[in-house]
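Pasting the structures in now, so scroll down.
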Structure 1
Amino acid sequence: MPAVDLQNRMLWAIVVGWVISVILHEFAHGLVAWWGGDYTIRERGGLSLNPLQYVDPLFSVILPILFLLMGGLPLPGGSTYVRRDLLRNRAWNSAVSLAGPFMNLMLFFACALPLHPRFGWLTSYDHRAWSAAQVFVGAMALLQFIALVLNLVPIPPLDGYHAISEYLPARWREKLDEPVVAHTLFFIYFMVLWQGRVLGQIFKLARIVLDGMGFDSDVFVVAYMEAFGLI
């Protein structure tokens, strides 16, 4: 995780954009849960666009502070409490869990598409000639792709785990849902990510996907580096 210049205004634009994406991610969970049978989620604020409804002690406070102390950008997360016992079946349970990553996928497309060569918005490959908006959407597209991949890893309490949890043997699920086990696995996951090798592989995957869609993946990597003050 690169050290960041907190005086860089683009970074704070990224933070605002990220917070909006987190709200939409959590809203997607809540909306699909409501469709799937959790009739209580509306009254509990799970269908709100108010960021305060999704504040989570770990993802919204503790981890961003750790990111900041370790020299990274303090991007907050959130959480939505779903009454999974009210969902109609296991398929709805998976749909609720995958709704958030699906929203990240849609945001990835929304940010990436304006930079497709067919649109002609980006007329120069010299990042010094790019507008702030071009840098912003390029960096946000890459961040949304990273969020999509990281959320799909099947480790509690991530969405990837909840998407498959109902299909696991009961004894496995009970063990993995124990707070000590879940927190330990997530801590290991966090430390592995911090080493940078996994993120490097995700960047490679993003390049493959973007190039396969007809983009120039270098544009997004350079926009990301420009946003973070790395070039």
Structure 2
Amino acid sequence: MKNEAAELGARVIAPDRPGFGLSDFKRNRQIVDWPSDVIELADAISIDKFAILGVSGGGPYALVCAAKISTRITNAAICASMGPADAPGASKGTAMYIPSKNTLVRKLLLMGMATGLRRDPDRVLSQIKNTFPEVDCLMLSRPEIEQPFMDSLREAYRSGTNGYSLEASLYMRLWGFRLLDVPLMVHIWHGEDDGNVPISVGRYLAKTIPNSKAYFLTKEGHLSIGTNNIKDILKVLIA
């Protein structure tokens, strides 16, 4: 993304949500708390208006910003976004595997993942590939994709598993806002071969958000949709 952003003159800021990377864990936080964090960051670096993009699990967070702080946002987009737990086919995607577990099982699974990343990252990567469609496996065979992908996983566990565990549980709950109340135009990118978040979820989001433009692409998966189309996504955001 860095090269494409530089080419288009876009400034990309990617803050860690609470409990990920170097961001402090916030007990009992909700998805609807995120817009206030975004505003605090934007004010701190003197940015009045900005576009917003949410990818995969970041999709709901982009949407809540589009709903709650729309006057500060110029353009909004989501890519391979997770949807509400009751969206058609949501439970069939691997992205809901950990969120669907009870608290104890979820924490044990996340502890196992964190340990695996430290001791045998190649095995973890191999296991992940087993859940991905061919198009995403091909993405991960490219060093320039594999390295940042694995780095992002490590960052998720930098401070332990509490942040990830709470985040996972939030996807299963009511998000605290209605998709019907999003006033902005939302551009939606989703791959028809996405095995993490099925295309049915993308179609549900496009149908439910009042103002949306959807790009449902064949032969694209969860990772490839953003990688292969990042320039088009950024062009929409900076328009």
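Laboratory data are not the source of any read-out in this text; all were calculated from the coordinates shown. This one's a predicted model, so the numbers in the text were calculated from it and none came from an experiment. Cβ atoms are built from the backbone, for glycine too; each structure is taken alone.
One of 1, 2 was used to compute FRET efficiency 1/(1 + (r/R0)^6) of positions 22 and 206 (r between Cβ atoms, R0 = 41 Å, to 0.05), and the result was 1.00. Which label is that?
1
To test your reading of the models, identify which of 1, 2 gives 1, 6, 13, 18, 21, 19, 13, 6, 1, 0 for P(r) over Cα pairs in 5 Å bins from 0, in percent when calculated. List each step's numbers first, then the result.
Numbers: 1: 1, 6, 13, 17, 19, 17, 12, 8, 5, 2, 1, 0; 2: 1, 6, 13, 18, 21, 19, 13, 6, 1, 0.
Traced to structure 2.
With helix-only ellipticity at 222 nm (-39500 (n - 2.57) for each DSSP H run of 4 or more, over all residues; to 500) derived from the coordinates and found to be -19000, which of 1, 2 does the value describe? Please list the in-between numbers first.
Details: 1: -19000; 2: -14000.
That value comes from structure 1.
Work out which structure the value 3.0 belongs to, where distance in nm of label points 7 Å out along Cα→Cβ at positions 126 and 198 was derived from one of 1, 2.
On the way: 1: 4.0; 2: 3.0.
Going label by label, the one that fits is 2.
Check the numbers for distance in nm of label points 7 Å out along Cα→Cβ at positions 38 and 142 across 1, 2 and tell me which is largest. Spell out each step's value before the answer.
Values: 1: 3.3; 2: 2.7.
Going through 1, 2 one by one, distance in nm of label points 7 Å out along Cα→Cβ at positions 38 and 142 peaks for structure 1.
As an exercise: relative contact order in percent (Cα under 8 Å, 6 or more apart), calculated from one structure in 1, 2, equals 28. Which structure is it?
Numbers: 1: 23; 2: 28.
Comparing all candidates, it corresponds to 2.
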